[in-house]
Structure P
Amino acid sequence: MKLTAQVKLLPSQGQYAALKQTLERTNQACNFISEQAWNTHTFGQFRLQKLTYATTKASFGLTAQIAVLCAKKVSAAYKLDKKTQRRFKPHGSVAFDDRILRWYSDRQVVSIWTVDGRQKIPFACGERAGQLLNSRQGESDLVYCDGSFYLFATCNVEEPAPIDVDGVLGIDLGIKNIAVDSDGEVFSGGVVNGLRHRHRRLRVKLQSKGTKSAKRLLKARSKKEYRFASDTNHCISKRLVAKAECTKRAVAVEELTGIRSWIKARKPQRATLSSWTFAQLRSFITYKARLAGIPVIAVDRRNTSITCPACGCVDRRNRRNQSTFSCVQCNFAGFADHIAACNIASRAAVIPPDAVSSGITASSRL
């Protein structure tokens, strides 16, 4: 499994200027290569490299390897579609491989190529990131964000063998309650939603002012909401995976990919729906579970919240409101999110073991 270790570079004033100039010149080269690719309809990496390699080196003062990586970056950008000419921001990220970037993890120093020559720059990272660097493999991205430089290193982590599971822990994801499992444990989203509402209201107020002090405060609060929500998702996913590991159960989550394209929301609810980080929480659950050797099963989302687990009745009237479930056929009642989590667990339980790794989802008709 591949994970990303993030480290923060601590350059001197001269090294900072060299790194910034390196990004600017490299992205200028990418824009030049993109223009050539667009004009000649040459989008393959090796054909594009052959077309622009010599000119890129001579015109922008780049080394051989960085010229190759620029062609690779442009070719990758056109893989999405070839209907629009790609343009790159002056401080967009640039990939470095082992020919132009060397790690000294024991001393927390990197030797990196810049337009001013090789620079040895110290870096800072957490304990977990330091451990991941021991299994670093492939390219690392140089990223400029909020006035600081970071390196995102790809690390290849060996996965343990899957454990023998006995049962499934179903997880229902939502907005009011971030997650509810089939054991009945509720992870409320009240704190996160309240924080988002306060930040949204403050942003509108500061943006309407438009003064220098207002812009300074907006910049200081930038990404604060995102960091808090990410930390909350990390804590929730860690607790859920730990519970599944202790009880030797697989984890089942509902497949919510593309939910924003088919769900209808009133205008006051659109901002809340757009800031719902269900995909991040699911990705956290998935990679933590894989590190613990726990299978993760994707379940079809349809009718999980309106199906009665007692008699199997599927009726929209079963869901009286956001929090209440009451079956119109057998009068079975309970907390709606908990019942949805139980339905997710029961659907996942019928999936054959060899289908879990292939990504097959349980049908809503089960």
Structure Q
Amino acid sequence: MKIGIFDPYLDTLSGGEKYMLSIAMSLSKDNDVRIFWDDESVKEIVDRAAARFGYDLSSITFVPSLFTNKVSFMMRYEATREYDLIILLSDGSIPIVGCPLILHFQSPMNWVKGKNIKNQLKLTRVKNIIVNSQFTKDHIDKTFSKKSIVLYPPVSIQKKYDPKKKKNRILNVGRFGINQAGSSFKKQDILADTFLKMCDAGLTDWKLIFVMSMMDKDKEAFEKFKEKYKGYPISFLVNPSNSDLWDEYENASIYWHASGFGEDLTKHPDRAEHFGISTVEAMGAGAVPVVVAAGGQKEIIKDDLNGRLWSSVNELQTQTLALIEDKSYRERLAEQGVQDAKVFSMERFSKQINELVV
């Protein structure tokens, strides 16, 4: 089959981009897979994907994008007739193409008028809608009145859990950026403030590490953020290689995540973590997740079995301190997390996506 893939945010190389590239790699073994993207930034994307995800994209062809304002509707329609299938990460829109279409949604799109006649007609040409979690599915199904298929992201665990390598470290991994209200998108400020209070209350010999992906436009905001916590055992690793990231997972004993905390998730469900790839990566490496009870995190974490779920800053502190003070308890949850992370393997993902495209 000749399969085209398009992700409008490919150059950000965030979780959704890892998902789409995983689809491309999984299908390229038995199909002619082509990614639509502008030529001038392809090499940079390929190099960054190798460094960040450990992905070898050499078996995939990049071709000029058909999904830009420069390409007319008829030009795109005629060009895509040459394909057997298009798989597209949607920003809420539903393009019309000349072959079967699979839409992927990474997050709720409750602001889209999915039930209007225009979108409903477009959906008749859609073969499948795939989503990354039951959380996303619940919202997408309501928005478009069409049943989607949950295809959990693949998570390749690259470090084996070794209790002897664990250090007194709390880790957070996520994109850094500031919203209009002045708070970080992934709530790193909530986590840093909580750790600061814990240190002021007497916590010693523990360190909080932020691993962040960051674009150039956010550098100034990041410097201000970092300056606020100067003097505390908080460190920052920005845009690391895949190898350096996994070194942090291997050394961390606890993993924190706060996306969606303090938000009105009834009005803005997209502000919660839609799945939680970094949470599964942390579990697989034996770092116990202590994550906010929102979004897709609740599908990953079984509270008090393979991690902890919290709903208030006080719970975040008390649950974390319980793990810090009881090593045997921490190791019990870590061992269960390692086993549960295996559910989200690349082998499982590849098998499911190949079955879907037939």
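Throughout, read-outs are computed from the coordinates displayed, never taken from laboratory work. Predicted, not measured: the structure shown is a model, and the values here were computed from it. Cβ atoms are built from the backbone, for glycine too; each structure is taken alone.
Descriptive notes on the structure:
- For 4.2 (distance in nm of label points 7 Å out along Cα→Cβ at positions 32 and 240, calculated) the corresponding structure among P, Q: Q
- Source structure of the calculated read-out (helix-only ellipticity at 222 nm (-39500 (n - 2.57) for each DSSP H run of 4 or more, over all residues; to 500), -14000) within P, Q: P.
- Identity of the structure behind 13.5 (criterion: mean count of other Cβ atoms within 10 Å over residues 112-119, calculated), options P, Q: Q
- Ranked by Cα Rg over 2.2 N^0.38 Å, structures P, Q are topped by P, which has the highest value.
- Taking FRET efficiency 1/(1 + (r/R0)^6) of positions 272 and 312 (r between Cβ atoms, R0 = 25 Å, to 0.05) as the criterion, the highest value among P, Q goes to Q.
- Comparison of P, Q - label where mean count of other Cβ atoms within 10 Å over residues 24-31 is highest: P
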